[in-house]
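So, here's a batch of structures to check.
The numbers here are math on the coordinates, done by the rules we state, and not lab data. Just so we're clear, the structure is a prediction, and the values are computed from it rather than from any experiment. Cβ atoms are built from the backbone, for glycine too; each structure is taken alone.
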Structure I
Amino acid sequence: MTAVHLSDLVSIIIPTYNQKPTFLEAAIKSAYFQSWPDIQIVVVDDGSTPSQEDVVERCQKDCPVPRVGTREWTYHWQENQGVAGALNTAIGLSEGDWITWLPSDDLYMQDKVAFQLQEMGDHMISYTSFELGIPQCMETHAAAQYPSREKLFDNLRQHCFINAATVMWHRKIFDEVGGFDMNIVHAQDYEFLLRCAERFNFSAVAEPLVRRRVHQGQMLNTLKTEEERLKKEADMAYLMERYGAGGHVWIPHGKKEQL
């Protein structure tokens, strides 16, 4: 159990790879204008060509409003390591008591961090409801509170109903369970959530605090290729063996193939 304090620093980590500049700018600014007083922004560029450092610098120039507590932004370019590698680098560069993952094409509501911490209770992990669609909300996905860790874990093994973009972790979580598995290509978020749920229950926030973007360039569309679908199948086979997770391979055309 970890108490929340107003002095707590929250690191918002933003991995990016060849992201559309306007999407990345919008994501960064949604992190910058959080109402929580102490924010650190960490952008890890996972091998973009060209690098996206100019996008970050432009955002810094566009955000002249002084924010008490906002730390110096961190930008780091690295050779491509995939999503898990970029997340692990970002976590290593972060300094926050709490860590959240903002995908570079999504948006946080202005009170996301503050409200999520307010609702943390005695938990060290929480997730929230979220909206799908930018700028128009097409649908809302609700977050349910489970009475015990066992109940959460059992339900999570059936399907991944938690969107990792909504999750907040205390730094101690990474000390206890490790980082993201770099051997997993398309289900690294699901695997990490299962690993966390083996040990911890999560707090759920009913308020939708994240807006997810739907577009042709997002990573899930790589599953249209046979090579990437096979990688996803391998990921899900591992999750079935390791956690007893039933699941399916999601295909962009709307079908679901049982493993």
Structure II
Amino acid sequence: MAETILYEKKGNIVTMTMNRPDSLNAINRQLRQELADAIMEFDGDPEAYVAVITGAGRAFCSGRDLKERAEDNAQGVQAKASASMTKESPFMWPRTWKPMIAAVNGFALAGGWSIAQMCDLRIASEEAKLGISETKWSLLPPFGSILPKQIPLSAVLELVLTAQPVTAQRAYDMGFLNKVVPAGDLMEEAMTMAQQIAENAPLAVQTFKELAYRGLNMSNQDISALTYQMYDALLLTEDSKEGPKAFAEKRKPQWKGR
């Protein structure tokens, strides 16, 4: 059985490529499991600092493989929310505090949007089309329930209620994308951003990502208390001593991730 996720590591940067181009990288059971496994491998590798997720062929990901779902229905297999999310999160993917970049090279629809949304930074080609199409098929986009924390509610309602894809420029204007670039520049831009992140102290990057996401549901007082606690913990690490030492010695820091 062909791999549905191609996993490549160069230096401290991992690239995960969804690899079902004939199905526009639709999410079947195999791809779902292999992407989850890839994220866990990335998260558990102390020498992997940043991941870039993209798609093979002309799509990023077209969403759930509805042919597989239709076959399940025909066989009497009852679909459940657990196939699309967990009770703790509206995403079906494992969480990592390491940064991830979505390089959206084509269609990013339904579950494809959710994969881009799961990532922390998103770059798309000018030709990309993005949308949340579940309501067209009497399904629910669970990831959409927290999307108003990222973009305006009116934009979320437009995407979900109309189920129509939008251009990359429109998604950028909504605040969902960080950059829109020519198709030929997409991976170069994504890898440049990944390299910029990878050059920074990994524990500081991961700590801030965790603080940023946890803080979305906290009062200012609570997030301040958590920041105090996590900053003290960071200052005990070897890297937090290496940074000022490297600055004083006018050299590039040598991060150890501890």
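Could you tell me which structure in I, II was used to calculate distance in nm of label points 7 Å out along Cα→Cβ at positions 6 and 86 as 3.6? This value belongs to structure I. Could you tell me which structure in I, II was used to calculate mean count of other Cβ atoms within 10 Å over residues 142-149 as 13.6? Source structure: I. Check the numbers for relative contact order in percent (Cα under 8 Å, 6 or more apart) across I, II and tell me which is largest. Looking at the calculated values, the largest one is I. Of structures I, II, the largest value of distance in nm of label points 7 Å out along Cα→Cβ at positions 110 and 190 belongs to I.
For which of the structures I, II does the calculation of semi-axes √(5λ) of the Cα gyration tensor in Å return 27, 23, 17? So the calculation was done on I. A value of -12500 for helix-only ellipticity at 222 nm (-39500 (n - 2.57) for each DSSP H run of 4 or more, over all residues; to 500), calculated from one of I, II, originates in structure II.
One of I, II was used to compute FRET efficiency 1/(1 + (r/R0)^6) of positions 158 and 238 (r between Cβ atoms, R0 = 25 Å, to 0.05), and the result was 0.90. Which label is that? It must be structure I, since only it matches.
Name the one structure among I, II that semi-axes √(5λ) of the Cα gyration tensor in Å, for residues 94-173 alone of 21, 18, 12 was derived from. Working through the options, I get structure I.
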